[in-house]
Structure 1
Amino acid sequence: MTERQLIQQILNTVDVEYNFVNVDSDNSAYDIKAFQQKEDRRPLKNVNEELKKYFKEAGFNYTEHIGDDLDLKISK
């Protein structure tokens, strides 16, 4: 499984919609915008904590900005 596939699997596991906004030329860092689905009533803070847990378990560095949605920077 590639690094990008692992990132996608984590995002799908937490059940969020997402877009890859920027990927470094050497694929070492990914900027991702994650959105909650309309019917998702979980507080965004909880969604963020769940994502952070999975990414840290997979050995990724995780930086986030919480606004109306999540702006994530994921790197190895």
Structure 2
Amino acid sequence: MATTIIRNISSADLALIDSAAVKKGVSREQFLRQLIHSSASKYFVDDDKENMIETLRKAENIMSKATTAINSFVAVLGSK
């Protein structure tokens, strides 16, 4: 694992981090690892989710146009 040093964290922020770590029963280091992992995972999942939503919107648009075209074709065939 890599080591990362973060400087200039306010004492108020550290107190909040330490308090949250104690509540979870983990060290500050473990709490921050979990927090970073959770945040990084959520960031990428949210990005993938947005990409999937856009892909589904495009697919829905294509299917709607295809359905309209097929219905028009069926109507032409039915009128003959």
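Rank structures 1, 2 by percent of Cα pairs over 15 Å apart and report only the one at the top, that is, the highest.
2
Comparing mean count of other Cβ atoms within 10 Å over residues 11-18 across structures 1, 2, which is largest?
Values: 1: 16.6; 2: 10.6.
When mean count of other Cβ atoms within 10 Å over residues 11-18 is computed for each of 1, 2, structure 1 gives the biggest number.
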helix-only ellipticity at 222 nm (-39500 (n - 2.57) for each DSSP H run of 4 or more, over all residues; to 500) computed as -11000: which structure among 1, 2?
1
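No value in this document is a laboratory result; all are computed from the given coordinates. Just so we're clear, the structure is a prediction, and the values are computed from it rather than from any experiment. Cβ atoms are built from the backbone, for glycine too; each structure is taken alone.
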